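Structures are listed in the sections that come next.
Every number here is computed from the coordinates shown, using simple stated rules; none is lab data. Values in this document were obtained by computation on a predicted structure and should not be read as measured data. Cβ atoms are built from the backbone, for glycine too; each structure is taken alone.
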Structure P
Amino acid sequence: MSDPLYRKAVLRLAANATGAGRLPDPHGTGTAHNPPCGDRVIVDLAIEDGRIIGIALETKACVLAQASASILGGDVTGLTREEVAALHESVHAMLADGADTPSAPFNTYEAFEGVADHRNRHRCVLLPIEAVLLAFDAMK
């Protein structure tokens, strides 16, 4: 596919759906919604000592949000809220300002470089990260 928004790497990530589902008894649940396009991401977190030990993501969203959720499902375990907030800033800067791709293990976000020229789609990529932050904020 030649569309820069939907590179093979993005489609592959979305198809993998790493971390898809819901946790039976989460410590926190966050829902992020993007009204203009209808995307919705629900994140359940299990937390121990301030770090993510389990995550599940339910996405009713476009391929970009699904792919971003899949990255988080595979790589966010072990992070604190502050580290997730830093990831959000890093991905936002990559998309909005052409900053470097986040460092490993989140260098997979390089698949979204084609989204940079489409400001209205930046939120699609950021939505799952926002849902993780909201889940931290809603912890029991």
Structure Q
Amino acid sequence: MRIRSPLRSFGLVCGQFACLGAIVLSGPLIPASLLLLGLLLVGVGLGVWALITMRLDRLSVLPDPLPHVELVNTGPYRLVRHPMYTSLLIATLAWVLAAPIWWRWGLWFSLLVVLVVKLSYEEQLLQCRFPGYDAYRKRTWRLVPFIW
């Protein structure tokens, strides 16, 4: 059983937003390439779909499950356990590719590491909270369908 750590949760969210903010503020918001604009829209679209499915009253940027939430396994959550993280990685990848400077790649890989650590911690908490989480975990992908 994993003990919840508010300091760890807060640190992961701060790392996530620091990487995200640095990527957003260091390049163009709208990629010039139609391909990259499409990639950005895929990321944003997936995030919106996940938010609509999750509902805002169940949403928290912290990995700690809120007391009144239920396990969501519809919409994009049928295939991927963390579609909001996937959407962030897709959208930020489009931004990095729009201005592919080495340190922006470093920020993107840092974001990836932070999100993987955050989702691993979140899954430990969800497994303790929801009896059916292990079965849900076994039939879904973490971030990328058919890959991981």
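Of note:
- Read-out helix-only ellipticity at 222 nm (-39500 (n - 2.57) for each DSSP H run of 4 or more, over all residues; to 500), computed value -12500, structure in P, Q: P
- Of the structures P, Q, the one that 23, 15, 13 was derived from, the read-out being semi-axes √(5λ) of the Cα gyration tensor in Å: P
- Comparison of P, Q by distance in nm of label points 7 Å out along Cα→Cβ at positions 100 and 116 - largest value held by: Q
- In terms of relative contact order in percent (Cα under 8 Å, 6 or more apart), the structure with the greatest value among P, Q is Q.
- Structure from which 3.7 was derived, distance in nm of label points 7 Å out along Cα→Cβ at positions 108 and 132, options P, Q: Q
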